[in-house]
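Chemist: Alright, structures below, take your time with them.
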Structure 1
Amino acid sequence: MLQGDVEYWREQLRESPALLQLPSDRPRPSVQSHHGSIASFTIDETLTRRIKQMCAGEGVTLFMGLLAVFQALLKRYTGTDDIPVGSPVAGRNDPDLADLIGCFVNTLVMRGDLSGNPSFRELLQRTRAAALKAFAHQALPFDHLLAKLKCERTRSYAPLFQIMFILQNAPKQVVHLPGLAIEEMELDSGLAKFDLTLEVVEQDGGLYCQFEYSSDLFDRSTIQRMGLHFQNLISSAVEHPASPISKLNILSASERKQVIFDWNTTFAEYSKKLTIVGAFADQARRTPEAIALREGVRTLTYRELDRRTDQVARALIAKGVRPEMPVGIYMRRSIDAIAALLGILKVGSPYVPLEISHPKHRVHLLITNSDCRIVLTHRALKPDLPEIDCVLLDEDMALWADESAILLPSEPVQQPAYIIFTSGSTGVPKGVVGTHRATINRLEWMYRTYPFSPQEVCCQKTALSFVDSVWEIFGPLLRGIPNIIIPEEVVIDPELLLGLLARERVTRIVLVPTLLCVLLDHAPDLGRRVPWLKLWTVSGISFRRSG
């Protein structure tokens, strides 16, 4: 008989996730301490009655209904369709065991299938079917199951499941002793066997609920908020059982207001007629002798950079470039590349980044699709380009070295500033146009949210074909902050990169998550290696280091 149970559970738990990772307040420790705490809440009599009525109407037990709600909540928290949850059973399904003294409790794994975004009503039936099959194969002791499945063990989390659900619906035992007043008290042992355990007890017509949680992972406030979400999800499921589970509401009224209204109150005054080159010209007038860019031992002040960009603009005008005519830039990361960007913008044209590391056919495709008729490059790189008119920054600039001022285009705020192409992983690369107004708007938000201090130093290390380069380049440049150009051979070597950041005393950086992971893996003592680096922006999420 037990062999049949073994085969059932082996098949049932095939490819079940080893770890269901809830979003936590702290990283999971390598060794569980089992330190824990509890947080309790109560579901009132009205909502309890409604969930019971719905369960009865759908032909499921209260246990199945609450388990379905809990697994739907876990899906919302984890984004995972496969939700294994442990649950204890009394082990007295044989009537002959009802009055026998002893512990027959066993643990079952209730593996929830929430794929395909089912309605809550459909989820109830899936949960019912899974629970009935589990109950029919409950005789196999849990420790025997672990041995049979040969589960890989770790000291960091429990095998097969890390979250447990318990419904206590046995009649409450009332003890009366002469001369004694007996009161039931909540006991917090300070321990937690699992990451999270939800225990529900039928009490006084309502449901008393208690979360036991790992305090290594979660703050009490996080678990209390989860309790509110559980109640909200019950209410929404009862009200809209035919709705897909993704549409059921888990947020409180105040949370919905915060998400929909408060976080979207983004109105702010900013310079709606200011262009990128206009803002740069203003800064160059304010701080003409301040360092704008540094690349190795080479530096350019704002005055020198302004003159250099004027040369680029004159060269382009001489080639027949007019406002809104796209101009390609095919160069390595350098001071010259940034001067080229500003020179293109001074003409009123958008720049089109063309990466020298990309395959030639992609470079040719981007030139064609963006309608580029001229490319800024260096002599050594020109042979890699198709037949196209070029301005060579290491040769042609001397021809346009006069001091006559460049007349900036009038109010081109809605004109395109750049055309950056998508990767093309889902088809043909598509050009995304960014305007001067949108760029200035984004930069103004950055200045308000993460203001620069006069002592700051920034760095430019992102490929021009990636939109983060826009904020890397123009963010500090339009605020008088020196920007260090980091060559590609340094960016790809974590030791060289950390050394340069430390030597230059860089204070803020833009990173993709993969590069941040590389740096953290390479230098666990990252804070000591780069003590001046205080602001990190990772794929749109910024955080400050205190102290």
Structure 2
Amino acid sequence: MRAKKNFVLSKMKICFIFFLVVGLHCSIGQKDFTSKVPEYTFGTTLNEQERQLENNPLIKRFEKSRQLLASDKHRPYYHYINPEGRLNDPNGLCYWQGNWHLFYQAYPPEDPRQHWGHAVSKDLIHWRDLPYAIYPNPEEKVFSGSTWVEKDRVIAMYHGVGVGTMAATSNDPLLLNWEKVTGNAVIPFPEKGTSLPYNIFDPNIWKKGDFYYTILAGTRPVGPGGKKVRANFLLKSKDLTQWEYLHPFVENDMYSMVGDDGACPYFWPIGDKGKYILLHFSHMNGGKYLLGDYDKINDKFFVTDGGFFNHGPVSNGGVHAPSAFPDGNGGVVAIFNMNSGIPIGNGNFTQMMTLPRLLSLDENDKLIMQPIQSVSTLRQSKKEMKEVSLPANKEIVLEGIEGKAMEMKMTVDLKKSNNVEINVLRSPDKEEYTRIVFLKNGGYNDRSVPGKNTQYSSITIDNSMGSLSSNFHPRTPETADVLIKEDETIDLNIFIDRSIIEVYVNNRQCLSLRTYPDREDSQTVSVLSRGNDALIKHLEAWQMKNLYDMK
């Protein structure tokens, strides 16, 4: 009798332990990642949404935060920055019902896991903060992704940390309300102990015919010596819920480096000759692009060209990840986040967005990069100079041309000079300054076309003398090649915004770099031609409006 009783008790113990283990497993598998950030549901008409936003607690909080942070001397005036705390990758840039929408990885102060922050603009320059758009759960964090705009809705696909690829939709006027497709990952991670022939990471979505397509970022260990190389894997779906894996998407890529990955991908048509561009991010060396042809029958992208948006280390003030969307006229609008050159802490913001760039192709299918035209609406207090002689080896301070938030357009005739230097954010005694240097024929010799050699020039931004602060981490000079024809003048479009410099050269190259002048009088501009005389044919300079002035 006692033995039977012990057997029953043992069996009960086993059952109790079994259900305890199962229950524990289920609780882990279904962990609640609900955000601590307040989340609001908005109306479905524009008027209703605008009324609700007027008194929305998050919007009020953002306004107060911008006022509190405005005193930071390195905080930009006209580049977009998160209203509170950090930001990271821009996500899902799109145009919907008359507005441009920018999403980005945000870190709310009460729950600093990645959520999708949200801003809206009519012109890509005057941004207005909106409440957080996509919140974590079931995913632990909302990582990067893209959007696809349909007639009646916008679809977002993004990487959900811990679960896989997530999809969400919105159809209201300001894209304030988002619903997650199925409520779970639509491309889930494999069961433990199993594997997949593709990676699951940052997705990019588009539609062709009756099918949605997505490429997922990742790497494959097929480089020299089994080293990792960039890979993007193609899947398709009829309904966003069931996805079929097809194959690796990119062919003939000779432009990526060993160790690159294809994170934050954006794949769009560009130009009027049927070409496509794949913008992406390498965790090794920053923002990059591939150009080529899309074989829509075999669903393959054949690469014919490529290049960099970042020309140095990805950290310490470099260009990070892209987000991109067609402008409707054959061009592609791209915006990037910029890494910090100072440590995180003490309430300092760490990253910001570049100005939006309009990408297009020239007659040789080379990339053209231009600042978005609406940036001109920020100009005020114009100064102009013409026919400014630059005697050899003599630094010329441009009287009346100074500021920490300004734009300059400069046309330079090099004559016999091959080296012109522009110093900006310069203190009067030149203890602090950031150099912009153009070297004629100082770039690489392109011999890729049989029977043709093309000598490139180069453009450099050097911030090694940019700050006296012990907190500042300078980087190796940002240097890029740019093609300048023998009979061309040098056309520089320079944007300075307190802790960022962006330089466009003949609309064929753009460099962006963070720099942190410590002195309040580091505002002057000087020019120097080395070796031989040169000439500034025309110079225009404007002070730029402060988009965040709450007065």
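Rule-based calculations on the coordinates, nothing more; no lab input. Model, not experiment: these values are computed from the prediction. Cβ atoms are built from the backbone, for glycine too; each structure is taken alone.
Chemist: Quick one: Rg and Dmax of the Cα atoms in Å came out at 26.1, 112 when computed from one of 1, 2, so which one is it? The partial results should precede the final answer.
Modeler: Details: 1: 31.9, 109; 2: 26.1, 112.
For Rg and Dmax of the Cα atoms in Å, the value 26.1, 112 is produced by structure 2.
Chemist: Of structures 1, 2, which gives 0.90 when FRET efficiency 1/(1 + (r/R0)^6) of positions 293 and 317 (r between Cβ atoms, R0 = 35 Å, to 0.05) is computed from the coordinates? Walk me through the intermediate numbers first.
Modeler: Details: 1: 0.90; 2: 0.50.
This value belongs to structure 1.
Chemist: Another one. Quick check on the output: -3000 is helix-only ellipticity at 222 nm (-39500 (n - 2.57) for each DSSP H run of 4 or more, over all residues; to 500), derived from one of 1, 2. Which one produced it?
Modeler: Numbers: 1: -11000; 2: -3000.
Computing helix-only ellipticity at 222 nm (-39500 (n - 2.57) for each DSSP H run of 4 or more, over all residues; to 500) on every structure in 1, 2 gives -3000 only for 2.
Chemist: Let me ask something additional. Name the one structure among 1, 2 that P(r) over Cα pairs in 5 Å bins from 0, in percent, for residues 213-508 alone of 1, 4, 10, 14, 16, 16, 14, 10, 7, 4, 2, 1, 0, 0 was derived from. Each step should come with its number before you reach the end.
Modeler: On the way: 1: 1, 5, 10, 13, 15, 13, 11, 8, 6, 5, 5, 4, 2, 1, 0, 0; 2: 1, 4, 10, 14, 16, 16, 14, 10, 7, 4, 2, 1, 0, 0.
Among 1, 2, the structure yielding 1, 4, 10, 14, 16, 16, 14, 10, 7, 4, 2, 1, 0, 0 for P(r) over Cα pairs in 5 Å bins from 0, in percent, for residues 213-508 alone is 2.
Chemist: Who wins on mean count of other Cβ atoms within 10 Å over residues 37-44 among 1, 2, i.e. which is largest? Intermediate values should be presented prior to the final figure.
Modeler: Numbers: 1: 17.0; 2: 13.9.
Looking at the calculated values, the largest one is 1.
Chemist: Which one of 1, 2 has distance in nm of label points 7 Å out along Cα→Cβ at positions 69 and 477, as calculated from the coordinates, equal to 3.3? Could the numbers behind the result be given before it?
Modeler: Details: 1: 5.7; 2: 3.3.
Corresponding structure: 2.
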